[in-house]
Structure P
Amino acid sequence: MGRNHMPKNDIKKISKKVALITGAASGIGECTAKLFAEHGAKVVIADIQDELGRAVCEAIGSSKSIYVHCDVTNEEDVKNAVDTTVATYGKLDIMFCNAGISDPNKPGILMTEKTDFDQVLSVNVTGVFLCMKHATRVMVPKQAGSILSMASLASNIGGVASHAYCCAKHAVVGLTKNLAVELGQYGIRVNCLSPYAMVTPLATSFVGLEGELLENYINERANLKGVTLKTDDVAQAALFLVSDEAKYISGQNLFIDGGFGITNPSLNMFKYPKTL
């Protein structure tokens, strides 16, 4: 089959790109790293879970990936991850600031500990800032690149996460918009993703349910029925935003929430019978 007749699913969307993904040892980060590699990218797995991170690299293949230990709250770690990426592959095209945590699920602000609040903001806001900063450092001289961050449905509405997590994800959107304005002059795009809940280690820890039980819990509360949000769906959205298919998209917060964020379930509108 000739090159111009390549089936659509064989097209490599980010061929020869180099991507650094934080929090890539599990969950959305792991899924995205594997998808990026399938689409022709060299991938740097950055995480604090060394054993899991190395296992992801083994699954992808040593010719396509490396692992770097990186605590995103430590600027030297972030700087080292970026420098290692450039030293290994010669450049950094894509920075995916994906690493994130949640605090324990508490019933309200009076039960929320300052130490837990500070830790969430340290990872989810300061960590994103540091990754953005050091990606900018190496992208600006090339006047090209894409910076993507993980926000959340909680970046838009209240009552779906803890106070710390909610305000942290709002902050990620603010950073995204501000940096998109700054870096537009260099041809660098900056965006973020805001998914609804799905089965990940973070959601399992927060909700206290696993596997099918957690999936059922999430689906019961979802707006869009008949389909279940998976980590691969978020990875596919990430792939789109860092590819040339999105070459004029910057400063955006892409919701992957099945319409949940635009609903007001308390009004209980549009409740039809199961069969019409």
Structure Q
Amino acid sequence: MERLIIWAPDGLPEVRPGDDLGVLVGDLLAGEGLAEGDVVVVTSKIVSKAEGRVVAADDREDAVTAETVRVVATRERPGLPPLRIVENRLGLVMAAAGVDASNTPEGTVLLLPQDPDASARRIRAALRARLGVDRLGVVVTDTAGRPWRDALVDIAIGAAGIQVVDDLRGGVDAHGRPLSVTVTAVVDEVASASELVRGKATGRAVAVVRGLARFVGDADGPGARALVRPSADDLFREGSAEAYARGYATGLADGLSAGAPGGPDPVRATPAP
């Protein structure tokens, strides 16, 4: 039998810029009896606060623009700011570039940590020294939507000491059939599972996951950045409306005009909503 145990202790104080998160999380977990192979999950929100990623922004949209390196899709919403799916400076594709306006003082927003993998490594080093646990994983999470699925889940944006993926390619399934494409995102599944006990409005920003020691090692490892899909493998680098508009503009630039033989159909020249 394999058993997974996840819990989120109460008692973490409000995190402020300049706080030593290794000390705060160490204090929180000092009485939790951490064992070799445990994984500590920390929300990016408290990492951002501790690292001073709180910025003044009367308009969240300005902060989103500043953090964007590529627009994937934009949709207008009557009475609301436009919905923007973008690639941010970390290579993550998500709504609003990961800029967060919740649980932060009025007139400010939270940006994601500059290097979440480095943040995870620092927290791991502090906890290993404080708690005397060598084989310890750390995962830094953020909330994200998913293509083709409603609702949100937590994903890993930073990781240290834990195997990022479980690559089963080259093995066989229970019926002996070869596995050729199965690669499981271990740290994303850890992040999502931990959110079930942390919650969004409980003040519990840290969780412990026990039962995954087979994925936890001595080295920091490549980090969650390894999960960012290379652009050459991304089949959805832009939204359908954006792709249509680009194709139409390219056709016009090539000397084709609406209504001309072989040109774009003027009836369908407007991008899909």
Structure R
Amino acid sequence: MLKKNRHGIQIKTPEQLRGMRAAGLVVGRTLELLRESVEPGMTPLDLDVIAEKAIRDEGAVPSFKGYQGFPATICASVNAEVVHGIPSRARELRAGDIISIDCGAILDGWHGDAAITVPVGPAEELDPKLTELMRVTEEAMWRGISALRAGGYLSDIGHQIERYARSQGRYGIPHEYGGHGIGTEMHMDPWVANHGRPGRGPRLEVGMCLAIEPMLNLGTDKTRVLADDWTVVTLDGKASAHFEHSVAVTESGPWVLTALDGGESRLGPRE
């Protein structure tokens, strides 16, 4: 039985959370494979082929492919592309690029969704500004995840993300894009902003599952959508990074469903 609270947010039972964890692990393992696969000379479509095989080999289904007409298994967003980049053979990855890879899978009716941004070529040869952009974006995600505790407020998540990002420099935070509820559908209530004041919105409850996904830009927070009606790019052409995990609120703290270790290396053991 699927339960929703008075805000229309899906609340999972412990058994249902185990189903979410299984789907999350498919996504987590696929992203680790893609992280290891990225190299100069590849195309985003090469990565898409790897991702689809990995997901289907685990008995799961790519959740992005066909979603509202999206044609691929992953979103692959390079450099100034913020999110929703369509994998193509028309562009080869070059050393010094960064690529954000967003991946989703459905297993036994449950969805997992996560994203990473990785360098193309040796990390030590990457522009230090890009290295720092990725570090800050990933850490901002973890700061947001740390706010997923029963009794807190939904807006505490975005507040922690924005607070950390602002403390690290002048990064653009696109306000049109953010996280979301996840469960029997990929995108569910509630919307999760990456900015804002704390103490607002619905209370966080045990059994909620949310995808936390900050995007930070090196320059402006302004974006536009390309003619393909999917790819979002920064208005000033400067680079962007994107990290995401699907997370459950449990009695013992956040359970990072798409992290292979459940988030323990970054958050510590759940209480």
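Before moving on, here are some points about what is shown:
- Ranked by mean count of other Cβ atoms within 10 Å over residues 185-192, structures P, Q, R are topped by Q, which has the highest value.
- Origin of the value 17.3, 52, where Rg and Dmax of the Cα atoms in Å was derived from one of P, Q, R: R
- When FRET efficiency 1/(1 + (r/R0)^6) of positions 121 and 225 (r between Cβ atoms, R0 = 25 Å, to 0.05) is computed for each of P, Q, R, the one that comes out at 1.00 is Q.
- Cα Rg over 2.2 N^0.38 Å, for residues 17-88 alone from the coordinates reads 1.12; which among P, Q, R: R
No value in this document is a laboratory result; all are computed from the given coordinates. Being a predicted model, the structure only gives us computed values, none of them experimental. Cβ atoms are built from the backbone, for glycine too; each structure is taken alone.
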